Structure 1
Amino acid sequence: MNIEEYTRVFEKMEVENGLFKLRTKDGIFFWDIARYTIFNHVYRKFINLDDSYDTKHRKNFKEYLIISKNLINDIKYLRKSREKEYLFYINSRTVLDGKYIDLVSHDLLSRLEEHSFIIESFPIKTGFYSNSGLRLIKRFNKLIHLTQKEPVSQKVDRIIKTTFSINVSLNNLVTQIINDFRIEKSYYRNLLIRLGSTKVFFIHNGVQKALIAAANDLNIKTIELQHGAINEFHPLYHYPSTIIKEIPSYIIIPDFFLTFSDYWNKATNYPAKTKIPIGNSHYYNKSIMDLKEKSGVTFISANIYQTKIEEYIDFILEHCPTVHLNLKLHPNQLNNKDRILRKYTNSNNVSVYYNEITVSELLKKTQIVVLISSTVAYEAIQTGSRVVIIKDADSYFLKDLFTHPSVYLIEQPDDLLRLELKEPVNTTYFEKFDEHLFQYFK
């Protein structure tokens, strides 16, 4: 069962069993809050993939020390941040001109920063608020509630077993998600009251349901910024059609969803009240680039794909030793970066990048991009590169690209040697940032 088939069965299961209407002991509609995590957890278990990367966190003294140090900085930032009209929740994982920035929110934030309270979710020092207090509260709360039971999860366990014929025990997972939601909602509510904000801008780095819920309670407008590829297989952005005929109270969604282009508005059943294709200056590229100026092959990785990606890189190094290869790591590979660098340090034909260079810069000199599943596929097509998709369970997230003339599907490393390359065809997935639409949010 691939991701497409799994999604159909999953959506049928949640509708027929009324999962959206299930409540916790204290009356919280939990399914919409936990749905994204459960969807991925069950899928990876169903296809026998290790799911530990989703739930494993480092729990050591050094980490608590770092959070404590950040807490001091957060207190200082909070004291000097009174009466901020906007709250921005960002993820500055890209280095541009020597500075960490969030490429998704940069267009808006660069114009509104003076009047904004900024929460930085990427683990770096940017001088912004790092939510260290919230992180400490959640950690301590988790220790206190280690044995807590969430009865509603047992019902879901039985439904999943009936539907997919697999045994799951979601109690710990659901308990953690619901406890975190309660804490986050109270925390953000108090923060928003203190700041007197009238609008919240955020990216879904993780699941920001509590932030939306807190803002909704205070009648504060919520504006989500699209942060990557979205489609019918992404449970944060696709709901069963029968659920969203009217926006029910048990779904927590933003008032506005700002997308890269109208293409993405049509790609999902996401019931945000208003969808606006505002565009993005960084991802936008007006014209196809000349292939004569491009050379080499770029591999796009992520923590869960690294092993397979290395198999393909090692094959090319053995069979095509003169071809130059770039390996672009994902921000979630920080802990493995040094190991990967050591492996290829003696190879003159492999350049490994973490965040020293942006994907856009790499695409300027790349003829072929090889990946499993990534938003980079859309960027590459728009900039005139060819895209090779390694087919596996996750590659179906890019199913809408399978028939694109610039895309090639392969299943094993030696397929790379048999590619019959054609002239690439440019398609626009990212529009230029619209200044006129921006004025609507000032």
Structure 2
Amino acid sequence: MNFVILLIRYSLGSLVIALFGLISAKLRLRSRQERRYAGNLAGFEGAEIWYHCSSEGELEQIWPLIQRIQQTTNEEQLIWFTSPSLMVRADRINGEGGTIHMCLLPLVSLYPGKRHPLRFGKPKRLFMVRYDFFAELIAVGKFRVKEFILLGATFKGKRRSLRKNPLKRAFARRLYKNFDEIYFSTQRDLDFYIQYCQVRAEQAVSCHDFRHGQIMLRQAKACNLEETHCLDDFSSLISSYDLSNRIIMGSMWPSELTVFVPEFIEALRKKELFLMIAPHKLSGEQWEAFSQWQENLDLEVTLWDQVGIHGKGNIILCQKPGLLCELYPFFGHSFIGGGHGRSVHSLLEPYWGGGHIYCGPRTQRSTEFDFVSESSAGHIHIVEQLEEFYATFKQRRTHSLDRGIREKLAHKVKREQEDSLISFCERSDS
């Protein structure tokens, strides 16, 4: 069965993809990106532990596990990733020459004549994260590893169709039964699985999301902020403003700039508030839209880019990547972008940052919204229309949050994560 799946995927499938590649520039680019890793394939084959993650968010989720295994064992670890956005990080990690390796998952390349790990590798364990259930990885997990584990599993946005459609429900049951162990993102996901997908007797299921611990660790250490050598300058800019008067706009889109109603702009012009804007896109037309916006309003805006902080105003436009997660604890109010578009962006980072959270109504794809609203309902506020944000903010401006709720939850999450990491590492030693 394993041979048949891989034959179809890498022979017939690659032939079809190659034909489409003749007319698709995106497929040709993907092929070139994948072939950058072709020379290292032989070295990847002996890895004992495999992971698959889609992009940066999924890699962050499993990074505590990867690091703990590296610290406690000498096992080789291979991380397959789907998004080219991780290639820079992959090049850095592969260049270190350690026991951790990264490789772009070959979706359009056949690698003729090479011993490809997906065909010949025999890892002891395979961890998959959230989604992207590629047939070749399912085949490896089902037929060639001792332990096949899914992390961050969720049915967010799919529960209704799974309840109503017996064919989809049967497919989901068949898919999830391939795993020996499943960690669900939320208790709601776990309860749904137990009710509708019929857990196998020998299958272990539980609820834990490794992103929580990783976010808390990043915010506590603030390593990326320290590396900018701008933390003192930033701290001096915000020091004269109470937390209740500090707002950060995280992962913001140009289409959300209508949030700045005249009253909001006037408060900024009078320097009653400190504002940081962290756009979702830090280059190209999306970035230029933010630059044009501030020029049109004639506001004093301070730029924070790769060089440093340029200015001493009460509005910072941040073009430096990798800082957003660590910036949230400095602000009492966080507006998160995406909620008036396709779906809201990360809510866990501002949640563990400790302040009020505001977002649009498009939360249908966010398991993080489920977690935050179920754990601390009074800490998150839905802004139905962008123009309503400032009025909502003024209502909540001086409202103190019960930080004890998050502190107790943080202690529980850290304990659960430590128990899980110890369990995984003990299995590696055995």
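Laboratory data are not the source of any read-out in this text; all were calculated from the coordinates shown. It should be emphasised that the depicted structure is a prediction, and the values quoted were computed from it without experimental measurement. Cβ atoms are built from the backbone, for glycine too; each structure is taken alone.
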_Origin of the derived value 0.00 (FRET efficiency 1/(1 + (r/R0)^6) of positions 164 and 196 (r between Cβ atoms, R0 = 25 Å, to 0.05); candidates 1, 2)_ = 1
*Among 1, 2, structure where helix-only ellipticity at 222 nm (-39500 (n - 2.57) for each DSSP H run of 4 or more, over all residues; to 500) as derived comes to -11000*: 1
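Work out the source of 0.05 here, i.e. which of 1, 2 gives that when FRET efficiency 1/(1 + (r/R0)^6) of positions 108 and 268 (r between Cβ atoms, R0 = 30 Å, to 0.05) is computed.
Matching structure: 2.
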*Assign the value 17.4, calculated as mean count of other Cβ atoms within 10 Å over residues 212-219, to the correct structure from 1, 2.*
1
*Give the label, chosen from 1, 2, of the structure having the highest value of distance in nm of label points 7 Å out along Cα→Cβ at positions 68 and 388.*
1
*The value 0.15 for FRET efficiency 1/(1 + (r/R0)^6) of positions 84 and 372 (r between Cβ atoms, R0 = 30 Å, to 0.05) was derived from one model only; which of 1, 2 is it?*
1
